Structure I
Amino acid sequence: MPNKEAPKIDELFAAVVKAGGSDLHLVSGREPTVRVDGKLVALKKPPLTARDIKELTMGMLAMEQQARFETERELDLAHQLVSGERFRVNLHWEKGAIGLAARLVPKKIPSPDELGLTEEMMSLAELPNGLVLLTGPAGSGKSTTLAAMLNAINQSRAENIITLEDPIEFLFPSGKSLVRQRELGQDMASFAGGLKHLLRQDPNIIMVGEMRDLETIATTLTLAETGHLVFATLHTNNAASTIQRVIDVFSPHQQAQVKIQLAMTLRAVISQHLLPRRGGGRVAAREYLLTNSAVANLIRENKPEQIPTVIQTSARLGMFTLEQDLKRLVAAGTVAPEESSRLVIKNK
């Protein structure tokens, strides 16, 4: 039987905002749960039944989305409250019941200073071409960092910016640039398909929400090679594993060519992780790799394991490893030593 006291879906999303949370989780048989400062907290509401969650979630979907969810058993979408807050929503099935995981997207794109981005990182937005990769685990703030970098371009110069997203998260304000935001499933059938036709849309800057398969990675590298500035994300933990992942996704007979492409086009890798901030909130710990001749040679020679050494010896270029950034955050009193140690162990 449905729970007569079950809240409306927008009430639950509003509860996330009120609690200062980042995520909402709905699981059959459990209370609605919010992630606050990285920790899961159950709301003081009755447990939801499978039928409750189905009624809550189906009301969010258009008929076409319902049909796609029924067929594919997974669906990503954006949902906006009347008050303006937006959520990136994932619907899925588990044990025969619908589940929901939603991430709050801030109303305003944070500034580079608010995100702790260095001048060297922000200078990547001024590059004329090449590939810039933002990496990290799910929920590490990659989309937020990308949005801050793209918005800096949008506010400072006239460019044709095209984003491919799943779903659209931040809405860019009116600026000097043209910003076209295309959403998977609504504006394009696939990332690879959307990328294939991009050159006919006269882009200057391209943002790929996620390089999730071989075809998307291959097309992204080609676009960066043809004189465009391309930003993209990957679910990897550091710069070395990012480069290895891009190479390994190709078959052995293709890898020699890919290493040459990557050495020529890769401009930088920013890998980030979110940690609890002392006093509340969360803060990003990052690793920053800038491609120089030494890094390009290591890519061509397939020696990514030596990249951390190059980063450590290239501080004058603004590079730093994750361990170096964690030491900085601990010394500043921003992050507790035990949180830093936990992340180091997790990434070994």
Structure II
Amino acid sequence: MLILAKAVLAFMIGFILSIIFGVLLIPLLKKMNIKQTVSVFLSKHKEKDGTPTMGGLIFIIPTIVSIIILLIWNKLELTYNLGIVIFVFLAYALLGFIDDYLIIKRHNNVGLSEFQKIIGQIFIALIFFLLFRMGGREPILEVYTFGLEINLGWFYWLLILIMLVATTNAVNLTDGLDGLAGGLSAIAFLAFGMIAWASIGLEGNEDIGVFCFILVGALIAFCFFNTYPAKVFMGDTGSLALGGTLAAVSIVSSHELTLIVVAGVFVIETLVCIIQRLSVRFTGKRLFLMTPLHHHFEKLGWQELDIVKMFWFFGIVLAALAILWGVWI
């Protein structure tokens, strides 16, 4: 019951603070003219042009404030693993903030170039890698379901760099419909909160679980403002922070393979983009009407709410399977 009480406390603090912060921040973003410029290729979204962005701050700042409150309250311990997860959370948020700032300053949909963004993501991933190794982690990939421990050597370190960069971009690509990335991220962190708590041999497993549940509460509060019709967008400030942190939590909890299942919808969205690019380059043909995948369904005539609900449904199913894979089986 203590674990359940901690989960509820973490969730409620994150939720309440984010609701309050969202109510205060959105009018401020409007007043400061911090607004989204919608891509010319998304004619159906033209009415969203001018919607406030950088809304990721609605769940980023309250999450950090919640952690500080729980630390002062002695309900949370700042362990080494939790510390590097928080570093990733804030570092990717800062990278996204810079990208959003440039978009707003230039009054178009172009912030950092793809190259600049990738370099920034790799740089943060390298710092995480160094901190992770300093924590004494061995390059071992564990497959709990089969009781396997595979020593990957140097390839493991390359794997975690790829995971951070790939997951960050996957969440960023998925952030294209109201409530889509926020809802899927809440589902994913809920799953990893449970998985982290079940990882008994993990240093600070309960504290990483608490962090996940704080973030789940904050994300659900954010969805209150972000679901259709969105009053605010998370921007790269939010999507990069969520993607990098999701990967970091899976790595420190030794559930790297579980990430593929938990983030299954994000993975599919990314694969569709890659397949489309390869098809256009080598055959000159488009396999999808538009990528990422959610825009393909829009082109087919689906309503935005129906697409989001369908993606959330698959996100919940995959999260449930991941918990079975990572905890029970």
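Comparing structures I, II by mean count of other Cβ atoms within 10 Å over residues 64-71, which one has the largest value?
On the way: I: 13.1; II: 18.2.
When mean count of other Cβ atoms within 10 Å over residues 64-71 is calculated for I, II, structure II comes out on top.
Here FRET efficiency 1/(1 + (r/R0)^6) of positions 96 and 280 (r between Cβ atoms, R0 = 25 Å, to 0.05) was calculated and came to 0.35; which of the structures I, II was it taken from? Write out the running numbers ahead of the final one.
Numbers: I: 0.05; II: 0.35.
Computing FRET efficiency 1/(1 + (r/R0)^6) of positions 96 and 280 (r between Cβ atoms, R0 = 25 Å, to 0.05) on every structure in I, II gives 0.35 only for II.
Which structure, out of I, II, was volume of the Cα convex hull per residue in Å³ calculated from, if the result is 137?
Numbers: I: 152; II: 137.
Considering all the candidates, the number was obtained from II.
I, II: which one has helix-only ellipticity at 222 nm (-39500 (n - 2.57) for each DSSP H run of 4 or more, over all residues; to 500), as calculated, at -10500?
Working: I: -10500; II: -23500.
Structure I accounts for this read-out.
When relative contact order in percent (Cα under 8 Å, 6 or more apart) is calculated for each of the structures I, II, which structure yields the highest value?
Values: I: 13; II: 26.
Evaluating relative contact order in percent (Cα under 8 Å, 6 or more apart) on every structure, the highest lands on II.
Computed from the coordinates by the stated procedures, all read-outs in this text should not be read as laboratory data. Because the structure is predicted, anything quoted here is derived from the model rather than measured. Cβ atoms are built from the backbone, for glycine too; each structure is taken alone.
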